[in-house]
Each structure stands twice: as C-alpha cells, then as structure tokens.
1. Where does the value -7000 come from, among 1, 2, when helix-only ellipticity at 222 nm (-39500 (n - 2.57) for each DSSP H run of 4 or more, over all residues; to 500) is the thing being computed?
2. Who wins on relative contact order in percent (Cα under 8 Å, 6 or more apart) among 1, 2, i.e. which is largest?
3. Out of 1, 2, which structure matches 2.2 when distance in nm of label points 7 Å out along Cα→Cβ at positions 74 and 130 is calculated?
4. Match the computed value 1.12 of Rg/Rh (Cα atoms, Kirkwood Rh) to one of the structures 1, 2, and report its label.
5. Tell me which structure, out of 1, 2, gives 3.6 once distance in nm of label points 7 Å out along Cα→Cβ at positions 34 and 178 is calculated.
Structure 1
Amino acid sequence: MRTLSAETMERVIGFIDRYHEKNGYTPTIAEIAGALSLAVGTVHKYLHRMAESGMIELDGRHVVTPEIARRKELSAPVAGEIACGAPVWVEETRDESLPLPAGFSDAGEYFWLRARGHSMVNAGIDDGDYVLIRRQPTADPGETVAALIENEATLKIFLPDPKRRKIVLRAANDDKTAYPDQIYDAILIRGVAVSVLKPLA
C-alpha cells in the first residue's frame, strides 16, 4: 500500500472514536475491519502509518486518537464490580474507563465500580449502575462506602458504633430480612460513593 486514502483514515478514526464513546475502550483491529469492510491487514497497515505520521498513538493493543486522549484526561477507570448484597469482589481485566460527570475535574481521585445486586435501591443505585467512587480511606457516618472485608468488597452505608467498637454496614433496602445489617470489627474503606451513572436500557 503505497498511499493512504484520507477518506479511509477519517473513517477509521471516526469509528474508533464512536466505539470508544459507547463502550469506554477501543475496538480491536478485527472489529475495525469488520465495521469498515476492510481487510484486517489493511487496517493494520493504516494504523501503523497513521501512528508514524502522528495522527494517532498506539498504546499496546489500544489506539489513542486525539479525541480519546482528551476524554482520558476527564475520565476515570472502571475498577471492577462491587456487590450490593453479600460481600464479593470481581476484578475486571479489560481496560475500560468512563467520563467524569460535570464538576469532577481531578480524574486521579476517582474510579468507577459496576454495582451488582439490589441492596442499595433506596439510595438510587440499581443492579448494573456505575458508581463513581472518590478514593479516600475514611468516611463520615451515613456516607455510602466501597468497603473491603477480608479482600471482598461491598457497597453499603457506613455507620460506626464506637460504644460497641463495631462498624455497621447497612443496606438501603426496606427488606431487612434479605438485607440485614452487616457488623464487623474492622473494615478497609476504599472510597466514598459520590455519583451514579445509569446505563441506557
């Protein structure tokens, strides 16, 4: 391939930007090829030529366009899933990020967690929602925290009980039989919930 088609380059960048905006991560070469009806080898050559010319950056298997670079400055990583129920922790290996809501500027202070379960519905957090967590090791009573208990995680209302020297983690759900208070001697707070993003149905 001696020359590059400017139109094809714009189509490649446009598809990557749209895909990243929708999914939070960049498409594979095969996905680009399939979407644009190009051969995988052709897409590979285009990407490397575009990187050499400074139009994009290749970060391992990820493509960074100027638009994606701008978004990364205003986005936070999706660190995994957190239980809204019994403590559990599921790490994600996929490189994924989501934009910060308006008013949140320091991306390094935040990370997203995907909520699983129904214990926090009265707080407006439903199964599948993304919860924005501000990194901090402490919390005030009544705040919703992402807490680690023996390497497992849960999202609950933080209610310390200094008289009993216990920590109560309470669900925001009226069904107290299904979601009773969880009482611990100690927990590790990873951060405090500050915003919720609800995926479109």
Structure 2
Amino acid sequence: MSADTIEFWYDFASTYSYLSAGRIEALAKAKNVDITWHPFLLGPIFQAQGWNNSPFNIYKAKGDYMWCDMARCADKYGLPFVGRKEAFPMNGLLAARITLCFDGEPARAEFTKHVFHAEFGQGKDIANADVISEILIQCGRECDEIFALAKTPKIKQKLFANTEEAKAKGIFGAPSFVTSDRELFWGDDRLEQALDWCLK
C-alpha cells in the first residue's frame, strides 16, 4: 500500500508546534503516512484577525493555561520543556528561512526538530544567529553558505509564499495539518485525528 501524505504547518514561535514536531514522525510512520514540513509565519495571519501579539499574551488566562498545559503535555510525551514566558513569542524568522534552504523533507525535519528542541527544550533564543549556527553544525551543515542563502530574495519569497499558501488553505493557527483531500486540522491535540483521516 502506498503512503498517503499529510502537510505539517508550523511556526517556530508556536509552543504546541513543538509538541507535534517531537512526535509526528513516529505516529505517521505507524500509519504509513508521509509528512511534508511547512514553516510559515503566524504574525501576518494574526494581524488579519486583529491581533498584534500572540493570543496567549493578549488573553492572560489563556496564556497561563497554555504554559501549564504545555508542561503537562511535554511530560506525557517525554519531551523536555523550558517555558520562557518573558521571551514569548520568540522570533522564528531566521529559523523559518533557513528551513527553506534545505531541499527534501528529511533535512527540513531534522533542522526543525533541533530548533524546537533548542527553543522549548533548552530555553535558547532561536533568533540568535549563534544558536542557529550551533544547530546547523549539529546537522552537519556549512553555516556561512546557508546563512548567505537565507538572506536571498529567493528564500524570502519562499517563506512569504508559504505564509500566503497557509492563508489560502484556511490556516489560522499552528500547528495545523492538511490532508491530501484538503481537510484541515488545527492543534497538536488533533494530530492523531488528522493521521486517522488520511487512512479513510
């Protein structure tokens, strides 16, 4: 049986995207579903909804719940978690651009998981170029070459196009999952449901 495919849409500033990035591969493999990794920017999408910040910052009760829920979920999934409320949301622009410098899903997945681990597993600032350089070295990549590519109009346009595509698909938050028949699922707690939908 050939594998179906699910699109994984994420923003590096998204706490719940970290949870999904840490567990989607094993879950998808068990169901014979392939994954395509799609970094995008939530900022423009939030602005279109009238928000100039994360709703977890705008609505205090919601934010307080999120940090508590993240700690519970990370513990349940066996993922390390460092919640830095004072630095939330972190700027994921550089990381998103660099992700798009990689051709092929395995390379994008590896870099993505390392970035999320550094950010939410270790509490590092992923907007810091030194932190990203460390991750690139861990991934066996040449830093200067990739940083130069990330600054090119081609990569900047790729990220802009990803964000526009997310809007066109009706995505309003992260993580989001889109199946091959265009069904949209939002939130880490809908990951299993999205994968089950692929098998229908």
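Bear in mind these aren't lab numbers, they're just calculated from the coordinates by the rules spelled out. What you see is a predicted model, and the numbers here were worked out from it, not measured in a lab. Cβ atoms are built from the backbone, for glycine too; each structure is taken alone.
1. The value was obtained from structure 1.
2. For this comparison of relative contact order in percent (Cα under 8 Å, 6 or more apart), the top structure is 2.
3. Comparing all candidates, it corresponds to 2.
4. Derived from 1, not from the others.
5. Details: 1: 3.6; 2: 1.7.
Comparing all candidates, it corresponds to 1.
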